[in-house]
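Have a look at these structures, which come just after this line.
Bear in mind that the values in this text are calculations on the coordinates, not laboratory data. Small disclaimer: the values here were computed from a predicted structure and weren't measured. Cβ atoms are built from the backbone, for glycine too; each structure is taken alone.
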Structure I
Amino acid sequence: MSPEGSCAGSCEADPKVKVQNLKYVFNPRSVAVVGASSEAGKVGYQILNNIIQNGYKGKLYPINKKAKEILGVPCFPSLLDVPTDVDFAVIAVPAPLVEGVLQECVKKNVKGTVVITSGFSEIGRKKEEQALKDIADKNNIGLLGPNTFGFVYTPANLNASFGPTNVSPGKIAFVSQSGALAISLMGWTMMEKIGLASVVSLGNKADIGEKELIEYFNDDPNVSVILIYMEGIKDGRKFMTTKVKKPVVVLKSGSSSRGAQAAASHTGSLSGSDKIYSAAFTQLGMMRARTFTHAFGAACALSMPLPQGEDAVIITNGGGIGVSATDECEISGVKLLEDPEWLEAKFRCTMPEFGSTKNPIDVTGGGGCKSYREAVRISLTEERIHAVLVLYCETAVTDPVEVAKAIIEEYNAVKRNKPIMVTIVGGERSRQAIQLLNEAQIPAVTEVREAVSGLKSLYSWKEVSSRPKEKVKDPEAPARALEVIGRVRGEGRTFLLEHESREVLEACGVPMPKWGFATTAKEAVEIAEKAGMYPVAMKITSVDIIHKSDVGGVILNIKNAEEMSAAFERMMATVKKNAPQAKILGVNLCQMVDGIQCIVGMNKDPQFGPAVMFGLGGIFVEVLKDVTFRIVPFSEGEANRMVGEIKARKLLDGYRGQGAHKESVIKTLMALQKVAEHVKEVDINPLIT
């Protein structure tokens, strides 16, 4: 355990008014384009043209010192010359002019801006970018960018970007830290007929970031799910205060271990930044995707109604694809309805006599569009069925487009009452069918795994959204723990010895076996006898000795007073011989216990601050690296979920008569948080439970 100076604490959340003022960005009554251009190749021209072409109905004011009109819209020399109020301004002028334009926004009482201009912190001009944020903060202006391509908000017919036009409307808000990727994925969603409520390019995130947009879209009735492409976070502590009310899917790049910080202990070596990001997303109730197709697949699925129960059915015309889907459901934990007699009674009428009703419901290649329609209708109207997975392999006798139309009609007839996912495999006609379904906001893909993954996302969000709201208190270190840490600092040391660490952790509430610290053989015997500590492990204590076993400083399984006295004398002689320069303070005594070996630790992540780790301990932590993390502070419920996340959880539950005492593990995780602000690192390996 290593002590550290006091932390400055979490960053304060942005005022609510900053998030509220985003309504002037996405739903402005009037828009000014500062830097509008009459030259078709210029960004200022493209943005103005996109706003016009997309059908924005509010007032539009191009700002250009020389032009009288652009694209048929009257121009004004500056913002201050506009005769009416301006809610929102797009700023696309050279970098040296941006601050002056933002000052004009203040005078004009503009509530929201997007700074398209590049040439700020991305090239080292951090002071100039900070000046923009200072102006925005002082005047409660929502500022997107700088260095962004803008944004699209389809419910307001507003395309304030230089990206593609004609984005298909939908319920997904797509927020991207990469402008180039966002533009390309806009084109991809248009091709796949995936609808979007919004596309937002964050740029440098000088002011508005993921937290503010999530909290704004939380209350936007036009948005059902938020999808974020993220490369990094400026302020992890602030991000951890994000309120999540709707499904959030995060595609985080940089998942390799190269960026992980090296550290001396197990915790430091394992807590690479990507694991901490994953922990943050999990803790906030967000879902992480590994690819953009997975991300959009999950987002499309999450825009559907939540399942009201756990029983799903598969409808297929091919046995092979049905078996594949069954395998994926079992792997993902999607439960299939099992009631052969009921399924036979309900679905036999939908198929030829050689079809199967065993779930997958196989209407066979000869079933045709009529069989699909009837099977889908039954699945959607029967209350015992809570989710539907439709699989179609293209055949010469059945047009997949007609199957798609049937699914859409039946789904609309029941007013989209439950989730339905569709997988269609085939040629050009199948592609058309997929586009038709996506356009109707019914998720359709070409791979079974993506469809099942979408269903799993819905079940995951249902669990997350149904969790009871837990109050998370900032942990406080007990006076006794602070006293020990203060004494160590006073001695000029940067680490705690074992008995000091035990004293601190015990004061915080970590369950401990019987232990003690002795400076003589007589004292060691008295401590062990009085506590009933046998069998005992004895370890040398010295600030000069790190690897105790290398110098003979560890003796195990001491069974009685006679062995204790002899062990003490033998250890002192051996250690003095092997480490003559070491200053020996005494020995640590600890009762030896049996149980499952776990590891618990804590370190300081540069983005998120203190993070607690839990996993399978002993030598296995090096090989399996089966660990999970949470950001401090977290609740007892979160600690419980943390323990349940590791792959070796079955060992903790009990295996061959041996299981972990979970209550003690959770108590340890909660207690460890109390010293998070006062120490740099903790490593408890093994933790026997």
Structure II
Amino acid sequence: MEADQNLAGRTLSVRSLRKSLNALEAKGSGRMKLAHRILAPKVTEQISPESTRGCALAVMTKAPRTGHVKTRLVPPLTADEAAALNTCFLRDTAAAILEASGKNVQGIAVYTPIGAEETYIDILPDNFQLVPQRGDGFGERLAAATEDLLRIGFQSVCLIDSDSPTVPSRVYAEAANLLSIREDRVVIGPSDDGGYYLIGLKQDHRRLFKQIDWSTERVLEQTMQRAAELDLEVKLLPAGYDVDDRATLRRLCDELLNPNAKDQVAPETRRFLRELGGPRPDLACNRMKRALVTGGAGLIGSHLADLLVREGWTVRVLDNLEPQTHRRGKPDWINKHVEFVEGDLRDRETISAALDKIDVVFHEAAYGGYMPEIAKYVHVNSFGTAQMLEVIREKKLSIQKIIVASSQAVYSEGAGICPNHGLVFPPVRPIEQLRKGDWEVHCPICGAITKSAPTPENAPVGGETVYGLTKVDQEKLVLLWGKQMGIPAVALRYSCTHGPRQSIFNPYTGVIAIFCTRLLNNLPPVLYEDGEQTRDFSFVEDIARANLLAAETDKLDGLAVNVGCGKGTTIREIADRVSDALKIDIEPEARGEFRPGEMRHLTTDATRVRAAGYEPRVDLATGIARYLDWIRSQSSVRDYFSEAATILRNKGIVHQVERARQ
């Protein structure tokens, strides 16, 4: 069951419902004889005594209007096609409900928004009845629909999603029958994606809809946990699937357009898909894009590849398996459905072959962190990107879009608020200041100490580390080239990314991973400066979703875009969180060391990406917990940081404050 966060809830009165219905009737069209009856919540006399003994088979629906439904299917469908497909889903689901209906079963549409009643005249069977949705979040709307239908007089309620048109009528009949038994219970129709397409109740158990991570693979598991807490028996129906992305659309086509498919299953949807494909019905779901993910074996690239596969993309991964990150060779998390190419993007023949027959390039490959090899940074990041762009232009490849991985490291320092001058953009802190142990960020105008503020994309960029400098190169090269070639390009400035698959071998990047390996070897986390630096942390799956969004929307084309959660966390707090989660009580140590060019504070101003539809889903605590679950499954977790720290000191990348020398 899909959580549509765009449905705004509102408290409804009988008066407002009647006003809406009266307005509909006032239109006076001859079609009004087909208008559906609206049941106002909490008014028990509206339903006949016979129906009060029955079950409400209630489909949760948003009026199928262009641009408001099935937006994740755009592309490969157009917005009009997506709305038309959603209409077919509703018709097929309603027909299955109607077939399952009997004396004690009533078909209901729990709809939104108010005022859309006329939309359903030609979609739902005449004997369906309407109940408006209310509530602010998806869980609240499910809970409110259950409460309203029970108060109207139904003895049991089945809430059904509108994304599963292939669920047969016998399943709905079975759900109603299971709820007709005297004992209290909950009936669930599980979906393959970890959610459910149906939930049936006999009582108003609001707890079932609380503390659920909607739109994730944990919905069913968490709902089962809530049921256990309520001591409720759970009856499971046959598994189904929601059609809400490219992969499930392809699955739907495979099921319905198969020559051996049963005609009685989702006939309206089948007809639409056949018409969509014209003389080649198999083309209806074959408008999937082909992606190249450079660096696709790494932290972000591998999760992005997984997401693209789930969304139905054809994916090719190019990765050189950099030994510093992949000491054991090709990792076992490479998705089995991608075409994996081991090779270096700096090799012209390799990148040329990798770009063949590709629509969208996700350029994640980079040499990163605080490693000391200046030439390699420039050769991999700057030269590698430039050569890739040359190949696309010279070979006139049909690339439709490029998304390049940039970084918050392009900023010299995070934005600050001066008590005298308001919002300012301080330059990098001078080495002379840091040597004195003065870690604060001062106003560039008056020298006052500033307070950290969210950093927008128009903040000065320059790159004060070799890595940051090459990231500036990458994003400027790609955006400039895109404008010259007329090919959409987006540069995503990631905040600190963390999560499963972050290398346990690379001691130069990933503070959470470094702290974990130190603590698991009974060593203290090492803090540079005083540990009070702040960073904006993003979970890797959220970063992957930001890439997919950038590929599918034109709202970010031609822009550098911050991606983060907008909340700063101190590095010392990260050390404490990891220590607490591992239950290893070792205090972090600050040695009076610092890294020149490192910014003090960086909190992301994510206004631009949020306006395009991005919303982070995984908070810091959950993300750390998931990383720790993963790292515990890894064998031989060694500490590589100690040796690396010595190298960095010897090469002048890490300095010491003057008072610490004395």
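Taking mean count of other Cβ atoms within 10 Å over residues 92-99 as the criterion, which structure among I, II has the greatest value? Numbers along the way, then the final one.
Details: I: 16.6; II: 23.1.
Biggest value here belongs to II.
Computing P(r) over Cα pairs in 20 Å bins from 0, in percent across structures I, II gives 16, 37, 30, 14, 2, 0 for structure I. Computing mean count of other Cβ atoms within 10 Å over residues 180-187 across structures I, II gives 18.0 for structure I.
Taking mean count of other Cβ atoms within 10 Å over residues 324-331 as the criterion, the largest value within structures I, II is that of I.
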